[in-house]
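I've put the structures underneath this note.
Nothing in this text is a laboratory measurement; each read-out follows from the coordinates by a stated rule. In this text, all values refer to a predicted model and were calculated from it rather than measured experimentally. Cβ atoms are built from the backbone, for glycine too; each structure is taken alone.
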Structure 1
Amino acid sequence: MSQNKHLYKPRRSRYVPEDAWIDYPGSILASWHELADRNGFRVDRRVRDHLHLVLECKLCGAHTAHKTHTLRAGQPACGGCQANERERNAKKAGFTLLDRDDAHRHYYYYQLPCGHQTRLQRSRVKRLSKEGPAPGYSGYHCKTCHAEKQRSQAAKWGWTLVGPDPDGSANYRLLAHDMCGHHQRVATGNLKTGRFNCGGCGEKWSAAPSALYMMRFCVPGLGRFVKLGYSRNPDSRLRYQLGLRDDVETELIDELPMPSGQVALAVETGLHLQLRTAHPDAVLAPEVLADWINVTSEVYAEHLEPVIRRMFDELETTDRRKRE
């Protein structure tokens, strides 16, 4: 008998003190041996009282206590195999299994790759284990880290993250405007890009500081192109709003700050007019990149890159002279 092995107990018997799980005298029926063997176990010994047996799993060797009724009436489960599966699922999902939640049998505590801890259903972790290691995929994100990321995003636009949406929507957050203190629900998608206005003081996108930008991107089979535009956040424009396919290589190569979106729009319109007038053959037709980028204009052939750079330099020089 291997009494020095860890003994797994039935879920409903976990409240029973450890000192109650002692050997129980008595013979082991031949029919128990046959049933155990048929179900992948070996009867190791009797334990606790006349109703319980210790079964040894033929697969992993773990010892699990079960009632004789469980052996006779159905398939007894191996506590060791179940524990090993939970460990494997946690590891595949990128988590570390810490402990069970004694208040709810379907939940366990896990440590995430970032170091924070969370409570999840074991069935959800099993699903996550089939998707890939965390983080970096859509299955699960750390709530603490995600909240910190959203706080940083809000601060970037002059807002403070107050908390979750008061209406209970997972796609919204409650923010406070640093300038006027107004509280407002903002979609998480807009929180990334900064494209929202204050309903309190009326600060609008067009009045907020902006920038002209030039982007370079390479489309497989078609070559390199440049795009001239304006945005409050050119990096966000590149990452979230252009709808670029994953196989398109992109780079933000120049930015020129503008005092407001309204000014940026006026300057950008003038630059496009100059480019279309002086270089009509370099203007890309919308249908050429219709399957690659989510814009219908403002895209030019690669050889206009130095021309646009000179335009930016001239604007910057003119602005500096005005300030002097």
Structure 2
Amino acid sequence: MKQLLEDAERIKSLEIQGATNVALSAITYLDDYAKRLNCSDLKNCFKKLLEAKKILIDTRPTEPAMQNGLAYIMNELDKYRDSISVDDIPKKIEEFKDIYHEMLLNSRKKIAEIGSRRIPEINNEDEEFVVMTHCHSSLVTAILLEAKRQGKKFKVINTETQPKLQGRKTANELLDAGIEVIHVVDSAMRWAVNSFDVDIILIGADSITSEGTVLNKIGSRLLALVAHEEHVPFYVCSPLLKYNPKTSFGILERIEMRNPEEIWEKKDENLTILNPAFETVSRRYIDGLITEVGIFASSHVQTYFEKMYPELIE
């Protein structure tokens, strides 16, 4: 359990960033934990695995891709409860982990292919296509890298993303691929859209509700409002696995409040520091979700999720 708690802390502390990376890490940590387990019987083993699942989920309560992955593994394992032994459990969990891992990787590849089509071929040397993004999304990066691989010309404006500066990771990944980047502070979002004639805005998602509302890094709604004001197409890039099925039953997504010391370590009885990690983006500001099954209005996410991943419907 000690090793699992240390692994969980890596997710909680933001050492691991990006919803997809968090999901992949969490299912790997559950798999590793299962291999270390020493159980006397199946009942005790399932109890310990469910405790481990809860510990991992509690690290980042707004990460459905992680929650769906852990739920998939445990739901599939439960189907074999009456036909396996304690010794079979690690192998089964590794099998289900690999299947979910493949789901995420396949969705990323398809999203990169579909999303890259939103970046046009430009043959005129005087024209310039400008993409803007916020925070760090491995899926947005995958789209941009695929467009670069196809030989498309464009440059990217990205935000530094306070207080943990995840935007620097995005900038470094793009720079390593030879993509021109303009890096701005978060409060310069509107100025950047106006100053550089942004053609399209792409962001990732941490969670999507049944109503089509997206939860993403704080600042995402501000950028969506700027896009709406300036008539810039605004797309959210996300696998369907970031849909939270529980929201269809009335459960509301929580906005995670992170440690205020990430912003400022000052202590004063008259000072209150708030550090919301995420905010919502209404479906009315989203031109489309770019997913592994295509691009569609975010309000249709539940329908596509149930068709694509019926095994995740509890």
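Data overview
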quantity: Among 1, 2, which structure scores highest (criterion: Cα Rg over 2.2 N^0.38 Å, for residues 196-267 alone); calculated: 2
quantity: Comparison of 1, 2 by relative contact order in percent (Cα under 8 Å, 6 or more apart) - largest value held by; calculated: 2
quantity: For Cα extents along the principal axes in Å computed as 100, 51, 31, the structure of 1, 2 it came from; calculated: 1
quantity: Per FRET efficiency 1/(1 + (r/R0)^6) of positions 148 and 276 (r between Cβ atoms, R0 = 41 Å, to 0.05), the highest-valued of structures 1, 2; calculated: 2
quantity: Label whose coordinates, when helix-only ellipticity at 222 nm (-39500 (n - 2.57) for each DSSP H run of 4 or more, over all residues; to 500) is calculated, return -9000 (choices 1, 2); calculated: 1
